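Presented below are the structures under discussion, each in the form of structure tokens.
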Structure 1
């Protein structure tokens, strides 16, 4: 047994429970939430290093060995995402001090954040497909609470759409799980891979695979299932939008990567071709949305959709290079989207609007905010040597080697339009004349610094590629050779 594997779930879960009883004391809630987040990061760093040294770590809850018991499985892919999520969670908590407001803080806000982080970590670490559903529900319930917190009219309107479509997705998820269990007699993901390999991926199994693609695609925001995302991420305060934008769609992408490299791997000519087409359409519509709007937050939100398409294409190409690129880009996007939402939130407070046509000339009064947007734009577009470059390069390389020439070129061209969409914020918002010189501008220094932390982390990922490459390579190896995952879980 390896109790280290459960700590990334247990720490935020216990913290969330204890924070329920601290809601009246804002300072205590803040301090304890920061402490819990720091503790989680320390444990996750140790977990990543342990896996790098000793290989996949497993924990069988209740002492029941797989496939009969519930298994938690930490390979390098899952551990890197858990670590990144915990870092984004900590920075979001720090950002919340200046932005969320004391009224929301007293309404169990920090407890909701920790519950969401527990659900995200559990989804990454579970080795059981039914418990993937359970952890999805945990993070969704926390997100339901966070999206309505404060009860503004836009929040309530968008939360109804968000909740309804996630309920539909959850219902389809449990149907897919039930069908898999009826056909194979197991829910352990490693054992599912073995059973399906032994019996062959029949037409019915392929139908179930497409059902799971729909379920996880809805959660990830894949075309045409992303229609709930722009409004739902636009309605809540900036701190909550940052948490959602950085983490929630990534859990759906992780689930697609896991099941389509471990379980549904015997009819890739059909399933992965569909994924590639969906990825291309997701990129196209994400780019169209990002250049069509003059609302800063909408531009950032539609760039989430574009990134989902890029990562999904890396998974669909299913080569070692493309999978490596997808992992790089997943980590990059979690960090840079959190940064962009925080910077956009600070910009909104200072300018008093999200509309680019109503702002301008802010570089003189807010140079740090302006140049952070500039660096984020370059990183988002994949300009070397920033964090988005290596991931996108590897995805395109893998796409070419898999024969997806047109789709690979599309991903390259999308980088130019992504750069254009975010540079519009920099050019229109920070250059030119101040559109509102008479209004007294609030101080946003405390709001900018958390975003700066994530931009610095993004720079470190890009410039420190040589340092993190061995960890990414190990994670890629786990996805490319499912036999190693199966052997570690089933102890064959």
Structure 2
């Protein structure tokens, strides 16, 4: 791997001096927050739902911590979801419902993110991998929503959604970027001109280098893999050969196309590759999953070798539900990424924190939102925050195994702009308000997208197979009223 290593930035020096002044030591835990991309609910070896899945290192993490079966992303697509768990706030407060749009986060709001709060408390902070805020905001270093402005001392990765697994030199990127929406690779605030590598491995190298060894300053590290996002055939040749998988050519445009002609070429190509029915697709997907699992194992082994695992919180989650048109499997759950059945929003989550979280526990009771990550981590770290700071709640007590939070206490909302849903206890309501947009999405992504009004009791029907909206009109009305109140609240913030 040939890459330019940036010198220590003024930002990091300043952060270090602040930390020394604050005087926080090793009594505060380190935090390793790992996010995979579009992974299926059933695609964990320890789940035992699929015989083709091999994830020994995720299985190890599950055996050493707690597995949350009812954990949720804040959206069925990636960029709003990432805004949600970074801020601890519903992304609708910033006008974010789907890709693009909305007002974004203000300069003041980015100072209230989880990494910014940890940075001020003296943590070394880094984001390695995929950084994808709504509309690719913060794509330039001078933007206040660029990762270095969100509270990260260190950034190595890419801005945007369609990140190529293999080609990251600027020359290769320009060759493929026109309609594949590929941005440059960043090393802090500098574009990496020369780098040919494989994201999963190289991002892991960067993460291990950042962690280093035991330090007086704790770290917060987010490693956001693009595995197992679409275009999974972009694998090193040796991995294809090892698994007996064929290579697959990426899109290359003929010379001299107009923008509309290029769009047509891209859409025709995309329709042919973005399909669950491609016979080799599951093999490519599983290869990416196995390589990411091995990378997670390297991170866990590094912590162990350096005697850091006892004082490190490890969280592994997914940005949204599994994408079944890209070969993910969601097992008993209905639906996929892109819409609001459980398969689109439920994100199996693993948490390991020795002496604070039980080992080998499968928690089927706790309804856990990505919104809860920020307040939970801050509580564990002993860092104070305003009671109104987050839409999530600290789950330290339920995660300890000492108490549980009844399902009836939790209300969660999702809103994609054309379809919304609300969960209250065991009841879940899904309403599609823009039928044409839903139908177009279903056609483009080769998925079934629900139309009309759907009501499910998730305790009795976790697979959302029986729509009982006609039988319980009073429940439908109650949940509609809840969502209308919520929408009024977040719209007021979105118009600020």
Structure 3
């Protein structure tokens, strides 16, 4: 009797988790259906804005930095090349660094000041508020009516401001966000899989939300804010690790619009080593959970249409999918061996294949329209068939790490803003093992990831011995996923 109760509880929780993931995937597919409309709307905005813009307004470009010795020089050299009237442009280097990045910054700024460029350098001796605090403090000295923001690894094209500022002709537009491009997308399997995933956000999700008039987000960099919007929404706040998502939603709740430009690319460097990727994922996942906790009550109380509330809530809860994926992974093993106890067949789970089909369609279209847009159709299909299961496997391997971040975010546990190190990797021969900014110790999470790989290997062996092979492919993907994350995490440690 007790065994049956345990079986019903485990199988019930497993089924509910599958249902949660399926609903999320269906909502993603709904954004795919809105994707075409969003692209058409964006093109109309472009044509209208470019034709009727009058005199160019003043712009401040903010560059928030923290210990970026390998990329800061290329960043500043790039930003001073922006095409814009010199008397309307101000550049702020907002430096919180504690290493020799500060010396490099100051030297460059002084050199460009001597050439007559309006660039100023501010060094904080504290990290109060982290990036949000730096942007907030910089705003006090900003002269621009509009504020463009770039992280240290971004290299915007010279016409970036001329391409984005015209959209502010609509006085309700508070933000213009552009699509991230990937400088080192082909560097390694890790960067290829990141590009594979980010392409979804910067096509289907952002453009689809625009097509449905749902809430979008400023992505922290590669975009421009109307200064009045920042102030009206309450300014930058540092109570979450994703201050960009927070301010985006507060601004839209105030009635401001975000315009997303899929056709304007902002090149940037992807994390090339596993522990750097983990730090980025931790910040994004925990920040997402913090914002869900903070903002969902306001969304539900608002007068937004129901479908808008559903998509906004799904967006804010998107990081929680990793928690559910982790629960599914762990429970899949006891579920496999307990199904026969309560005489339930695995056939009932075929309905949840809809989640795999819908999310597969989303990822295929997103990458077909970006990274693979110049490739023939057959080659695109073959690449997708290879990449998609690898991506799913490593995403599941990250689920423990990301779940910890999500739980901490929902619990309200505070933690510092941990930057993602970048190493000026642009070509295949560039390396990142420079002894700086890399993790030096094996974390307890990494050890558990290794144990989980053995857990799923054991499930495969035991399943084969007992003739229970329904989950063998799933468990093989989980074993490979957790095992790969474990190996990469150790391989990419610094031995300095």
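A value of 3.6 was computed for distance in nm of label points 7 Å out along Cα→Cβ at positions 256 and 272; which of 1, 2, 3 is the source structure? Going through each structure in turn, the value belongs to 3.
Out of 1, 2, 3, which structure matches -26500 when helix-only ellipticity at 222 nm (-39500 (n - 2.57) for each DSSP H run of 4 or more, over all residues; to 500) is calculated? Source structure: 1.
For the structures shown (1, 2, 3), FRET efficiency 1/(1 + (r/R0)^6) of positions 128 and 336 (r between Cβ atoms, R0 = 30 Å, to 0.05) is largest in 2.
Quick check: 22.4 is what I get for Kirkwood radius over Cα pairs in Å, calculated from one of 1, 2, 3. Which structure matches? Clearly, the read-out refers to 1.
Every number in this text was worked out from the coordinates using simple rules, so none of it is lab data. As the structure is a prediction and not an experimental result, all values here were calculated from the model. Cβ atoms are built from the backbone, for glycine too; each structure is taken alone.
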